[in-house]
Structure I
Amino acid sequence: MAEGLSNAGIAQRLVVTEGAVEKHVTSIFQKLRLEPAETDHRRVLAVLRYLEDRS
């Protein structure tokens, strides 16, 4: 996600199905408590939290 790949791109790189990627991404959103919202992009927020934790 941090590299800007779509689910299809991630699936291709990891040699897994898009469904598997979707399940993992959903799990990441849940663990980070990132609920769907009209005004926020959860993928970007997840990456930002990841980067904050690494600092």
Structure II
Amino acid sequence: MVLKPGESTMVESTVFVMHEGMDGPHNFAVHLITNDPAQTDKVVNVLSNWIP
């Protein structure tokens, strides 16, 4: 997908599956590959707190 300057889109991620004993705070990094020479790999952090 190519976006023109000023355009936007929705980005979906896979489902996060936690296993027993993995509760508590987590920081998942989602890498977006771009054609921007100043930021070829944009990282978006997803913060969560898993409660059993």
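Given a computed value of 34 for relative contact order in percent (Cα under 8 Å, 6 or more apart), which structure among I, II does it belong to?
Details: I: 29; II: 34.
This figure was derived from II.
Which one of I, II has Cα extents along the principal axes in Å, as calculated from the coordinates, equal to 43, 20, 14? Each step should come with its number before you reach the end.
Details: I: 28, 26, 18; II: 43, 20, 14.
Going through each structure in turn, the value belongs to II.
Could you tell me which structure in I, II was used to calculate helix-only ellipticity at 222 nm (-39500 (n - 2.57) for each DSSP H run of 4 or more, over all residues; to 500) as -19500? If you can, show how the numbers build up before the last one.
Details: I: -19500; II: 0.
The value was obtained from structure I.
If you rank structures I, II by mean count of other Cβ atoms within 10 Å over residues 3-10, which sits at the top with the largest value? Write down the numbers at each step before the final one.
Values: I: 12.9; II: 6.0.
Comparing I, II by mean count of other Cβ atoms within 10 Å over residues 3-10, the maximum is at I.
Read the figures in this text as sums done on the coordinates, not as results from a lab. Keep in mind that this is a model prediction, so the values were computed, not measured. Cβ atoms are built from the backbone, for glycine too; each structure is taken alone.
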